[in-house]
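Following this line, the structures themselves.
No lab work stands behind these numbers, since they all come straight from the coordinates. Predicted, not measured: the structure shown is a model, and the values here were computed from it. Cβ atoms are built from the backbone, for glycine too; each structure is taken alone.
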Structure 1
Amino acid sequence: MKSLQKKPFLSIIIPAHNEELRLPATVAKIAAFLKSQSFSYEILVVENASNDKTYDLALGMRLSIENLMVIQEPIKGKGQAVKRGMLAAQGEYRLICDADLSMPVMEIPKFLPPLLTAYEIAIASREAKGAKRYNEPLYRHLVGRVFNFLVRILVLPGLQDTQCGFKCFKGDIVESIFKRQTMTGWAFDVELLVIARQLGYSICEVPIHWYYGPRSRVKLFIDATNMFNDLLKIRTNIRNELYK
């Protein structure tokens, strides 16, 4: 049995809002994969304002899964859950992982040394050379590309995919970025990367294999409108030097 060091090599943060159906299988797959690796790890499930059995299920999993921590975050919002988990984690590297596990667990080492070095933030990309998408409806893909075009024009030139839910941060920069985070909705990813750039941290896009899930939580057009409004807020924050 692996003993959990005071400072594990990798922390996996899983935000979970009403995830009673998907969470048990996701955590089990992640735990089985990490147990087969040579590095130390911890898994943090951040239950986020659920009205189902997500929290109880997560607590129950601690009996059978090593190095699992469960946090209850009452304020709704994926960005809020991610912030809480990232600041509570102890890992030298801290990876945000969606509960739908749309990226297979065997892709995790791509974000870590020795496969990836010299970057402070590694973000999963469905657009980088070598990436593959599976089962995604065409309209979803097109809307996503339009949003990314707006992201690049307004706030983050050069990044081809800011919205994939898997992002890895070096532990020693987490506090400086996440303490500046203001957004808790879907555009929180963009804000975090903007903050990172404002602070001079390097960002790398990692090509992954990504599988579209039929139970996606994104309400496409409503969320797209809200995210566009958030982009304008982020742009204003940049001009006002809020993140510096």
Structure 2
Amino acid sequence: MDAIIHLDNIRKSYFMGRQELQVLKNISLNIQRNEYVALMGPSGSGKSTLMNILGCLDTPTGGDYYLNGHQVSKMLDNDLAEIRNKEIGFVFQQFNLLPRLSAVENVALPLIYSGVSKKQRMEMAMSVLEQVDLADRSHHRPNELSGGQCQRVAIARALVNNPSLVLADEPTGNLDSKTSYEIMNIFGRIQQAGNTIVLVTHEEDIAHYAKRIVRLRDGVIETDKRTSEATTLA
């Protein structure tokens, strides 16, 4: 199975008393290695719930989810946490950086849980900071960096474990247009280097940086189309 993500009839329901609220209804989806996919949909479409399942932050009510060959839909919390740490790099709208740590220390954080020595952690963190053009700001704390620079640190942190999959949840939501385009060009470089990226956004211009757009509505996939050309900024 070369699909890094394989979803088969994924369902997710929440129960309020005896009443069942179906959020995802029989979602089937394959994402191949090195694909660049945007998930879109109006509020209440189920895209955030789907993102949480893809990121192993939540489990489906029914159906099967294979991530990089692992059957994760039936895993217990401890096993899911291990898969998250090894297989997935997360980039969030709010950056989620620790304010007292420098950029390079923030990037190195996931490696602590992998048992990597401090010297090696710093070398690996500096290497990914270079990939996002931020090596010269490595010893600055988040409050000394712009929003775009903080997001670059967050992207570097997502990459430092060499994950199978990068999940980006509204990564440009707190940034101005010019900075947003710079960040999206960095994601483009990351994908060209061999990473698989799944991006959640509500902005059409941002979604068109991806090579494929999956639109959700009312808990089902409404459309799944390839973009004719990924947008690039001159």
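Work out the source of 28, 18, 8 here, i.e. which of 1, 2 gives that when semi-axes √(5λ) of the Cα gyration tensor in Å, for residues 43-122 alone is computed.
Only structure 2 yields this read-out.
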Mean count of other Cβ atoms within 10 Å over residues 59-66: greatest across 1, 2 for structure 2
Using relative contact order in percent (Cα under 8 Å, 6 or more apart), single out the structure from 1, 2 with the greatest value. 2
The value 1.5 for distance in nm of label points 7 Å out along Cα→Cβ at positions 107 and 139 was derived from one model only; which of 1, 2 is it? 2
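Match the computed value 1.4 of distance in nm of label points 7 Å out along Cα→Cβ at positions 91 and 179 to one of the structures 1, 2, and report its label. Present the calculation step by step, with values, prior to reporting the outcome.
Details: 1: 2.2; 2: 1.4.
Value 1.4 for distance in nm of label points 7 Å out along Cα→Cβ at positions 91 and 179 corresponds to 2 out of 1, 2.
Tell me which of 1, 2 gives 2.1 when you compute distance in nm of label points 7 Å out along Cα→Cβ at positions 163 and 203. Can you show the working numbers first?
Numbers: 1: 1.5; 2: 2.1.
This value belongs to structure 2.
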